[in-house]
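What follows draws every value from the coordinates through simple rules; no lab data is involved. Quick caveat, the model's predicted, so the values are computed rather than measured. Cβ atoms are built from the backbone, for glycine too; each structure is taken alone.
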Structure I
Amino acid sequence: MDIASFVRFTFNTRYMTRWIYSGLVLYIPVVNFFSLGYLAKASRLFIIGGMGLPTWQDKYDTWIEGIKLLFIFILYGAIPFFMFSCGFFLTTLTSITAFFGNIIIILSYAALLVCSFFLPFAFATYAEKMDFRKALEFENVLRGIKEVFVEYVAGYVGLLILLYICKLIIRIPYFIGFIASSVLTYYIFLVATYYFTELYKKTTLASLTIPEGNGAEAPGT
């Protein structure tokens, strides 16, 4: 796995605009479904060994894939969200319940970290199989993670650190930080997609097959 080569490749003028456009709309609700769907198409291309980036053909299908991915993210985050909601509700009652509510809120953040830990391989599973249900097969996802555990954890921690930096960048005034953070965050997601897809290919989860008509473009085409 050569991340450096992939980074150099993505800065080729032929491909830069594809992820920059996606990054510019990442923080825009509904429109950002295109950005999420594009990541799934990219992962699908990486799975078969392509080093190109997908084209923007079949925009409707890309948008629909983004919606499906959003539901996957929501389902994996259901427990933390429920804990946060309960904790917040308790903070609005008495001082005693507020104490326990704040504890639950803190625990919900920890639960979010734990639940989101499985998302990269759940995402890769969906991208390859194009089956919403496969991404929710928790035991299979966990089995795949165990097969490349050290590399997976390293990638996940690195992703969290980079996303935290993006969160700091958004504080830059005059809308500059918002735009820079949006594009940089998306680029980090793109590199992470490549990294975790390559890890995914090393596991028994991957069948290394891909449906035809995916709208992807391999290098040299």
Structure II
Amino acid sequence: MISKRIDKLVEWTKWPAAALAVVSWPLTLYAWGMLLYKAPSFPGYLLMFLIGVVLFVLLARSSLAQTSFASRFVELERDLTQSVLALAMLHPVVGYGKNQNKGSRVRWLGRGNWIMLAAPYFIPTATILMWLVSLILFQALRSLILGFGISYHLTAVLLQCQDGTSELRRLGRKFCWLFLPPANCFVAGCVASFALNGFTQIGEFLVDWIGLPQLLLESLRSVLAPSFPPEK
């Protein structure tokens, strides 16, 4: 089956992806630093983004966050994410089982691969859906929704990692620690960039992310380059 070949190819990328995620930490932190430096240039959008974060914090501390609706929402988002990835990788979804092991309820044909298992823990599906709905709103309100959405995503990932799920156990503790934190930091940077100035700011975030090695190389060259006296 083609899906088995896809799984085999994807599984070969598991530990290289973890290594790349670890190596990317300095790049992501530098891009975040540049984003924070530029953020005051968009005071209105920055304020709305922060209001969205505060609104989520207030909601998370309310009694609503302790209800079955909240946990059910997290489950539905996880199911949707894995269903989309399963279909994209040619694994037909055959049903949804009971959530007995604090993990996926999605049942697909075949074993699957690490991307299908890890996707709910670094792809902010609910945030993306909220952003799509917010396209009919003003940019400032979209910034608020994105602040709320990314706060929800990071909190949901943290809580699920603390509780442990069947997917995380299959992925392995070491891999999760290596891959998920830098991946979510990068995703959060992209979301925050879009909240401030749309795709333009995402482009700048990616340029800063990619440009750090070149910046370091140029700095190293300037230090090591021999100094010659000016020509007379």
Computed 82, 44, 31 for Cα extents along the principal axes in Å - originating structure among I, II: II
Entry that produces 21.8 once mean count of other Cβ atoms within 10 Å over residues 140-147 is calculated, selected from I, II: II
